[in-house]
1. Suppose FRET efficiency 1/(1 + (r/R0)^6) of positions 55 and 87 (r between Cβ atoms, R0 = 35 Å, to 0.05) works out to 0.15; of I, II, III, which structure was it derived from?
2. Of the structures labelled I, II, III, one was used to calculate helix-only ellipticity at 222 nm (-39500 (n - 2.57) for each DSSP H run of 4 or more, over all residues; to 500), giving -27500. Name it.
3. To which of I, II, III does the computed value 500 (volume of the Cα convex hull per residue in Å³) belong?
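Only the coordinates and a few stated rules stand behind these numbers; no lab work does. It should be emphasised that the depicted structure is a prediction, and the values quoted were computed from it without experimental measurement. Cβ atoms are built from the backbone, for glycine too; each structure is taken alone.
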Structure I
């Protein structure tokens, strides 16, 4: 099995987590996978430092850079309270070309904001 660990700065999207209950934040930076379904054998890594309250990290994307973002099936994770999170996922075959990270807070507001990130490892 090939393990991919290279991270290019152009393949990372970062976003501050929301500090309000049910708040939602989407990274301004969009990662271009160059084709629908992503790069061959590439991985997505979702990571978030520890927070007192869990949040949902989700990959959202579109087939155009400025298009309406929709959730990428199977590419989300709910963090656990007071634990760092890092999850590595294969890029789904039906993944849109342009992806970014969306963070959604739960029903209780997180105690503070941290920087979550989506990275594509090739």
Structure II
């Protein structure tokens, strides 16, 4: 029987209030806990498809605060990386954007004539 395989890569932004975190602890106990929750959620979503099996492959975690060429869009507050000034240390699995007049803007809020505008 032939099998088709896909590697589905999904990025999820997790933000945590620092003051509450000091009282409550991290958002999850271990990477295994997070793996279990994500795999179970996808399996439940695909439960009506007995031909599909969901298996965990990997996870990465990248802090965004303090990274080079990374900030929040001044209009919608989403995380962006500055495509014009990125470095090897810039995470690029977030929204594309640029700095205009000293402010980060996502590709949807850049001036329409900007080369990165969406």
Structure III
């Protein structure tokens, strides 16, 4: 018979071996996924790229930044001016619609009182 310590040691060894095998399998799966993605994208080099490269974008100068701010401010100002114009036109049109409505109500009441035959 083996001692309980030997069994525990043996179980720990097997567990460690299983974990190592699982890690190897996961790494192989990841490698195959990477290579399949590279084939799909069109990269045929045996070495995977370490990072994706990007074209360097020049940073804007202070004049360009100021110009962009001016354009944004002009757009905002135009939006506000157009909004105020719509409000004023709405009030003007609404006022005339109200005048016409009141005049027609007064005319209808006058017709009912004075001109309608019984």
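1. Matching structure: III.
2. III
3. Attributed to the structure labelled III.
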